[in-house]
Structure I
Amino acid sequence: MPEIVQIQVGQCGNQIGTAFWQTILGEHGIDNDGIYHGDNEERIARANVYFHENAGRKYVPRVVLVDLEPGTMDAVRASPLARLFRPDNFVFGQSSAANNWAKGHYTEGAELVDDAVDVPFPRLHFFLVGFAPLTSRQSFAFRSSTVASLTQQMMDPQNMMADSDFRNGRFLTCSAIFRGKIAGKEVEEQMRRTQDRNSAYFVDWIPNNVQSSLCSVPPKGLNMSSTFVGNSTAIQDIFKRVGDQFQAMFRRKAFLHWYTGEGMDEMEFTESESNLNDLVAEYQQYQDATADDVDFDEHWGRDEEAGVDEKAGGRTEHQ
């Protein structure tokens, strides 16, 4: 059985992490004290992926909570999940970064930078993510979900969690994860039809680049759901907007002193802008590429790290 150790860092990471644990507890039938209530073995069967069951039959999250200052940890301790986490899993300092990235990178954590990997994969690892169903509480009871409607919703640009329209680029690879009592054949057929209808938005030099997965256990409160993760070159639209906004502020040296005061140099901003432009150019290169243009022996290793897996096709099922 695989075991996952979750690491929550900073105020944002710990707030998202706390919401995650509330969801996981509900799906497994575990209360805020870590005690399982229920008689459905299917719900608790795989709880040890995220939880450790101690001698008292209490399920303890396998998680490390980290922050530079104790305020975030105090908020977690004051939450309904206060008795869920092990006290020695809280790791924190005494001074806040105050939303200043440079303070954490150069001042508080300078000695750790060389020993830590900021991002495990280089370059093209920025994904478009979609989820369905997204329905208001008022209309939820009047809507029924089908595999077709879930697929349409999760791939709707308006439902993506990044302000980028995939129709402005091409998918390198993508994955669709469905949950609920759904026939695997129906999922495969729907994803095949979706790819056929949108073939212009998929690169033709990566075969079988759409993966579908199925978990028969629905999420709490829903009959079925779907999650979409796509590696699309359209994400470069966001980077272009960020670059334009950066140029406008950097020319005026707006807020620059907050970062130079923590040890940064103006040249680092210029280098970062250059890296951003290189990233946009690389996305564009693969968007325009054809099978004849790509030297797989030279580039495939890098693309696999970017989430482009030649064996991504097919379907996996989890009970």
Structure II
Amino acid sequence: MLSIIILTKNEEENLGCCLESLRDLNLDIYIVDSGSTDATKDVANRYSCYFFEHEFENHAAQVNWALENLPISTPWVMRLDADERLTPELAKELTEVLANAPKDVAGYQVKRRVFFMGRWIRYGGYYPTWLMRIWRTGYGTCEQRLMDEHIVLSKGKIANLNHDIIDENQKGLTFWVDKHNRYADREVQDILKNEAEAQSDTLAGDQFSQAKQRRWVKTNLYSRFPLFLRAFIYWLLRYTIGLGFLDGTPGLIFHFLQGFWYRFLVDAKLYSIRMEKQTPLVQSGAAAMNQVSSVATGSNQ
């Protein structure tokens, strides 16, 4: 009935919890690994997963490679991250819903419930986050971008499931910070690419979704505010009006890092790149001024 695709690289700390949540489901699990040097493969083998290796280019390309090359024979496909797991309620719901899905429904959205430092992040506009994660085989592809990529359906309607995916990374705060530093690099590349090609940063497909709405707000509202100031405004709104303060001390850390520090870091990297592009102009202008000064000095002698 269902095949699950999980992308991995050095995920031995997370993968066990993910696969354990799938144990009672009758499904095919495909691991697409990009060069793990830890015990990721051993964990996958313990749960009888199909294990494939493919060089990593970016997340979207890896997902699309999996969709095009894995021997998927089930009518439905689901994408799951190694640090995510199904709630028992969602596992039961999947079994019931997919067996009786209306023919015009091509995909299902699920809610993501993020845990940070052991705390469920319920406020600050962070829950529920709806993600299109289950779709009919052959109907979905991953949009080509480096960051914040989503599955886009070629046809059909999207329906919502009632229960959650849990997102809880086991690798600690230092890994989280390093990962978001890399995310910032990818997001900056997407921004610069869209600027260079004069592209509208919209989510493809006819379906209205939370992801499409949020991207519209980010492109048409957030991006119009000044660099750096917008990160502070976003965090302030999220933490106060969005009630992020109700998430306790872990929430304070999460909302500050994810809502302010990360967004500020993206702006800082954008600013740095734009300044570097202006440097040759500044240098050539300074050289021209030196030449003018030399001529003026010579004429006065």
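Each reported figure results from applying straightforward, stated rules to the coordinates on display, with no laboratory input. In this text, all values refer to a predicted model and were calculated from it rather than measured experimentally. Cβ atoms are built from the backbone, for glycine too; each structure is taken alone.
Points to keep in mind about this one:
- At a computed 62, 55, 43 (Cα extents along the principal axes in Å), which of I, II: I
- Structure from which 37, 24, 15 was derived, semi-axes √(5λ) of the Cα gyration tensor in Å, for residues 61-236 alone, options I, II: I
- For -14000 (helix-only ellipticity at 222 nm (-39500 (n - 2.57) for each DSSP H run of 4 or more, over all residues; to 500), calculated) the corresponding structure among I, II: II
- Comparison across structures I, II (criterion: distance in nm of label points 7 Å out along Cα→Cβ at positions 133 and 229) gives the highest value for II.
- Winner on distance in nm of label points 7 Å out along Cα→Cβ at positions 141 and 277 once structures I, II are ranked, highest first: I
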